[in-house]
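Where a number appears in this text, it was derived from the coordinates with a stated rule and is not lab data. The model shown is predicted, which means the values in this text are computed figures rather than measured ones. Cβ atoms are built from the backbone, for glycine too; each structure is taken alone.
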Structure 1
């Protein structure tokens, strides 16, 4: 019944390992370290956990809330918003998203001026929308595991970014992790 957990957890594990670009680059050199990161995330991680989500959607399971046209439309709107945020973030960081390296500059413009991890924020929205469209125990379990994975992924990526970008600590203090501040910070002078 919950066989979707196998590819889901395996894909999340591969993705988590991709957060160690600096360690891979130190061990195998800059180019090979970047290639290992790409393979772990883009070849083994994302496609495998995506298969886990497809299987969760297809798994017959207890319905947790009544699905209505409103929840389905809202779900698709939330997925669309999450996808739009992810696309804007990927366009902003360009090739650094495809092949991260220890020589990457800190991107702090565009959407990254407001949120440190917009791709992860968009992913949270997509998990929420998916649950609204298919509110079953299997999908809720997959989305809950996805939230835990994104939180861990973010933490591991930040540990890596702290090692390879000297200005990252100041950026962390200035820009919130997942959602923009509603008010500007007051300067302390």
Structure 2
């Protein structure tokens, strides 16, 4: 199933219209996934938490852990903005939906924590699906139809204006709208 269709299908499973916002926390519950911050991780020392949320905070966004019970836990960087965290959550949830398997590990300097890494193809797939889950084409079309500004789309879907612009360009909706504008008058 294509990424756009998957985004719409998951909305329907939640009883939502294809253009409705789908909060990442709602999707996480559907996927039996908890979203937590580093302070919620048992056994992580205060020193390591301070490094993760301080000097190393730019080096990581989130990590997904599969528990022995088969559930997932997304540990997110709580120093990032709500817009970035929402985008990161969709990316991590996309890895879960796609059943990606890590291909290696990378270390966060000064912390001694290993994060799983994925090959570039899996990262691209998670990026694309995550963006479609966050801002599917029908949602963007609906917003343009109701003449939402970039700012209003950003606020409605908890997405950065940069992501909104990117998705509008990728979907071709801005070009279609420009071509149709002269016909409206």
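Matching task: 23 is the computed value of relative contact order in percent (Cα under 8 Å, 6 or more apart). Pick the structure from 1, 2. All intermediate terms of the calculation are to be shown ahead of the outcome.
Details: 1: 28; 2: 23.
Considering all the candidates, the number was obtained from 2.
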Of the structures 1, 2, the one that 33, 17, 15 was derived from, the read-out being semi-axes √(5λ) of the Cα gyration tensor in Å: 2
Note: distance in nm of label points 7 Å out along Cα→Cβ at positions 20 and 44 at 1.1, derived from one of structures 1, 2, originates from structure 1
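Have a look at 1, 2 and say which one yields 2.5 for distance in nm of label points 7 Å out along Cα→Cβ at positions 92 and 124, as calculated.
2
Quick check on the output: 12.0, 38 is Rg and Dmax of the Cα atoms in Å, for residues 76-131 alone, derived from one of 1, 2. Which one produced it?
On the way: 1: 12.0, 38; 2: 12.1, 32.
Considering all the candidates, the number was obtained from 1.
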Mean count of other Cβ atoms within 10 Å over residues 84-91 was computed and gave 22.2; which structure, 1, 2, did it come from? 2
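Here helix-only ellipticity at 222 nm (-39500 (n - 2.57) for each DSSP H run of 4 or more, over all residues; to 500) was calculated and came to -21000; which of the structures 1, 2 was it taken from? Intermediate results must be reported in sequence, preceding the final value.
Numbers: 1: -21000; 2: -16000.
Value -21000 for helix-only ellipticity at 222 nm (-39500 (n - 2.57) for each DSSP H run of 4 or more, over all residues; to 500) corresponds to 1 out of 1, 2.
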Distance in nm of label points 7 Å out along Cα→Cβ at positions 12 and 68 was computed and gave 3.1; which structure, 1, 2, did it come from? 1
